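The numbers here are math on the coordinates, done by the rules we state, and not lab data. If you're wondering where the values come from, they're calculated on a predicted model, not measured in any experiment. Cβ atoms are built from the backbone, for glycine too; each structure is taken alone.
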Structure 1
């Protein structure tokens, strides 16, 4: 049985802006979510964005096989 995903409001760890995030990754990338999930899109570096996109792409490809 899958865990229920909930959404909650928190603040960006870098700038303090309020953001909404999920309780867990819907793609199973909870390690990445734990590290970058409380950082707003304005504060995410290009390298972090690339890392997230690559991890999401890999997870989707694995799921489709």
Structure 2
């Protein structure tokens, strides 16, 4: 019971923070993502995700 209460209080606090501070969070997130997510980086990320998904699927097939 106390774990759910603590998790609920944390989620309420985060919700209030995001609701009232959305302009500042939006500006900071835009600056971060515009530098981080370039075309070259996204191509690398999607290759990595493809490999992980392929290996995960192969692992599930072989384990079963």
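Starting from the value 7.8: which structure in 1, 2 was mean projected area of the Cα convex hull in nm² calculated from?
Checking each candidate, the match is 2.
One of 1, 2 was used to compute helix-only ellipticity at 222 nm (-39500 (n - 2.57) for each DSSP H run of 4 or more, over all residues; to 500), and the answer was -31500. Which one was it?
Answer for the origin of the read-out: 2.
If distance in nm of label points 7 Å out along Cα→Cβ at positions 16 and 32 computes to 3.0, which of 1, 2 did it come from?
Only one of 1, 2 returns 3.0 for distance in nm of label points 7 Å out along Cα→Cβ at positions 16 and 32, namely 1.
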